[in-house]
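Engineer: In the part that follows, the structures are each spelled out as structure tokens.
Each value in this text was obtained by applying a stated rule to the coordinates, not by laboratory testing. This one's a predicted model, so the numbers in the text were calculated from it and none came from an experiment. Cβ atoms are built from the backbone, for glycine too; each structure is taken alone.
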Structure 1
Amino acid sequence: MPYDQNQSNEIARLKESYGGTWDSINAESVARMRAQNRFLTGLDIAKYTAGIMRKDMAAYDADPANYTQSLGCWHGFVAQQKMISIKKHFGTTKGSYLYLSGWMIAALRSEFGPLPDQSMHEKTSVPALIEELYTFLRQADARELGNLYRDLDAATAAGDTAKAAEAQDKIDNHETHVVPIIADIDAGFGNAEATYLLSKKMIEAGACCIQIENQVSDEKQCGHQDGKVTVPHSDFLAKVRAVRYAFLELGVDDGVIVTRTDSLGAGLTKQIAYTETPGDLGDQYNSFLDCEEVTMDDMKNGDVLINQGGKMVRPKRLPSNLFQFRAGTGEARCVLDSITSLQEGADLLWIETEKPHIGQIKGMVDAIREVIPNAKLVYNNSPSFNWTLNFRQQVFDAWSEEGKDVSAYDRAKLMDASYDDSELSTEADNRIRTFQADAAREAGIFHHLITLPTYHTEALTMNNLTETYFGDDGMLGYVKGVQRQEIRKGVACVKHQNMAGSDIGDDHKEYFAGDAALKASGEDNTMNQFE
């Protein structure tokens, strides 16, 4: 309950204890300020949001229709506007998270300038962004409650008891904009100790969920690029345990760990795993290596040999000093990675794929669930996929298998706009529209996210605005393409002074200075044009 009369009474008693020196402090104003700042620390946020995720995971286990979603955010303002829009359109934040993408930090937030997704950005920028995201979400709470308090005061002053009751009900049932963040720690930025230290910073900033991947830290690549190198399970699991220790040390007992496997597209490893007995985890990892049986006479200078099933074999080693896996073993390695992670304390899985194909994902999840029945995935609905072409080709292939005539279509050119109104494209769009619900039901996906949507929306919006503003439309390009749309769609940011906290500041001026307050929200404020 955002506003509790007991708080006001408690503050009033506190005032009295100071013998009249605090008489100018308004107890109700303090109670309102406390309600507008519900979360005092990042750990308060991490504990609160971890509970939300755990409840959502249980709800998904009961019914896969209860899947959750998020969009990647690279700035606090982006996160704030997303959650304000979610509440406006759907009335609740339930099932909506934020995703913090290492890719977008590298590309947009590094002091080095734009970087590729290779863990070269400052690792401290990750907890800094988490703190920034939650600062903006907490301000959204303060702004919304401040507006409601003003509505309540105006209705009370006018003697309109119905409107006052309505405002009070909204205050009493206010839903915070603060939601869980799934935060990307890449490959841990170093050894397990480095992972532990960075995890603590991220949790202290508010992260209830940390996502870590099984690539080599100093060779890390974007999940949708070539050249990915994985590490043996023992190395990866040490980092998973480091994250869990960080959660437990800080008292976030139900913190969530997402373990990501890049094995589907990773054909290389930096190390041969340590193994003691046939069939142990190290031996299973090594069994996927591309090896050839050799004799002592076959040995070359610098060769590495291992005993595999009683045979002496030579793993294929590249000039980069990396060892190569056998082709076609990616899915089996993903399954082993996933099972092992869940058995060692992970809560959710992330399997990075090269295309959005439910059948492919389901095949791996079914194999995992033979061992871990309630295994659940976080899935990257990546902008790296050409969704239009992929799904048009999936429909083309399905129709071909069914014996349907597809002679009117060129499979290699299905992206062409000439197909946009075709029957095939309509079916493909329907499958894209239901992809998340279908994958949640059929392939064990609990959470769907788009890693870097706002990277693309910003580029598209700026392309469209510059095309008109610097062209013949001039100012009409902005007015028609931006402001008029904001007004008609009820986008709160059209009143940008209010969004930035001007009215919150006015409230505080009144608390601090009373009738002497010089407020900005008077009749000459041009924001009044947008009432």
Structure 2
Amino acid sequence: MPRTYPEHPAFPEDGGAERRVWEVLRDHLPDHAVLLAGTALQDGGAEREIDLLIVWPGVGVAAIEVKGGHVSRGDGAWWQGSGVSRHRIDPVGQVQAAKHTLLRLLEQHGLAAARTRTAHLVALPHVFVPAVWDAPEVPRAMVLDRAQITDGGPAVHAIRRAIETHGAGHAPLDEAGAAALVEWLTGGFPSQAEALAQAAQYEDHLDRLTREQAHAMRHLDAVRRVHVVGGAGTGKTWLALEHARRRARAGERVALMCYSRGLARYLERTCATWPARERPAYVGLFHELPVRWGAAPGDDADPTDWEERLPRELGDLAASRVPDELFDAVVVDEAQDFGDAWWPALLRCLRDPDAGRLAVFSDDGQRVFPRTGTAPVELTVVELDENLRSTQQIAQLCGALHEGVTRPRGWAGAPVRVVDVPAEDAVGAADDAVDALLAEGWEPGQVALLTTGHRHPLQVEAVDGGGHAAYWDGFLDGDDVFYGHVLGFKGLERTVVVLAVNGVRDAARARSVLYTGLSRARVLLVVVGPREYVEDVGGEAVRKRLRDAWEWPAV
């Protein structure tokens, strides 16, 4: 379903004609399109109105004039009504004039949509028009009749054909141009309540998109060893969960694991909501599995515990387990975090190390730890290239930092906000930004403040006071503002993310850290820190995307 402006239009008293066409287009246009009703245009002394306007990324723009009741054409003119109420009308002239006014205004405002494919059509929802009919001023392909509108789908197909065949301009409407056009058409002073309502609607939209993609996992059941790669927002964690669930439902003993504590706790809590027969036998940290089998816990102060001892002991312990304690399938999320020494130990956890199922989900752009690793087996590679989770503005900014191509599939949303302060002031300014967001009406549980350098004092306090489990449960409960670090937040998201760029521990991985942090937001992203540094790390592509950002004085 497309976005509609206004959400609930007030239609004229025309026998329900305009409402009927609007409802059909609302129900049949694709999700990424935008449908506007009653678009008023003022060009000097000329006033125009477009009954229905379609902004269709990847295709173009269509202006539609709707005429209800009995409409006919004869004696070189258009007529509406019958008997004494019959009167002359000019639907083609009306919509042509409105379209030309729109294009002039777009050109005056320097919008790229002024040069995109733009078509005008006439919709007659109460009249059947013969397929072979034509008129000098309008071909049949640019008239929608009752039959097309009643069935819905044919009307949308006809609109697309009209734009592509008759639309003036040199190219389809790209996503950036569509976003700018919609922002201009719907601009003004929207209330924060409207912004919050749209954010809630967008969250529902995201869940549906990801569920649609999860159906693709059914086609991977025949692939015993698979590597799913994709940029941030492509739904890898959802798919990892779905794959583990499907294998468990099929009667296999499954291990679902990752490296970071926050993601592990999210996986655990998600799986706990499933029926018992669909739950993996093991869900959690890679390093926690050997501890469950008898190894001593790792020491955070000793990195060799995590890099060497626990992986080695996992392999040894796996070799001593009875087959019933091993696994038919292993699923690894955020696999780019795994080191080379970890993979042989992991494979030994399979009942059949040579042929057991292995599903690996990764994004090399998020290699934020000083290690590399590759599964030492042949895997069938599946690439995900659609960002389902973030708005177009966020996805495009993150895409500027990513080596691969990821197509934004989200809605056009609010501009990215930038608070340009020195790195040493970033945390304090980020706190001010959070206060300002809460004052706007965002719920505390929608907001996360992430740092790139030193941890936020409230994160330190929460972990030291309650431990890692309580800290991450607090995030997943979603009741309060979350204070975290980019390195521990991979695979996780929040509606609003305030990214405090307060330095980077490893300059060689600055680009990956920024990419990971920026991509954690679904609806609104606020970047707090030295803008010049962010642009230098990101390069010209990031600098270009930030030109459209809002320089936000958070206090």
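Engineer: 1.0 is what came out when distance in nm of label points 7 Å out along Cα→Cβ at positions 476 and 492 was calculated for one structure; which of 1, 2 is it?
Structural biologist: 2
Engineer: Given -15000 as the derived value for helix-only ellipticity at 222 nm (-39500 (n - 2.57) for each DSSP H run of 4 or more, over all residues; to 500), which of the supplied structures 1, 2 does it correspond to?
Structural biologist: 1
Engineer: Also: If FRET efficiency 1/(1 + (r/R0)^6) of positions 28 and 508 (r between Cβ atoms, R0 = 35 Å, to 0.05) comes out at 0.10 when worked out from the coordinates, which of 1, 2 was used?
Structural biologist: It traces back to 2.
Engineer: The value 15 for relative contact order in percent (Cα under 8 Å, 6 or more apart) was derived from one model only; which of 1, 2 is it?
Structural biologist: Corresponding structure: 1.
Engineer: Using distance in nm of label points 7 Å out along Cα→Cβ at positions 276 and 324 for the comparison, can you identify which of 1, 2 gives the largest number?
Structural biologist: Comparing 1, 2 by distance in nm of label points 7 Å out along Cα→Cβ at positions 276 and 324, the maximum is at 1.
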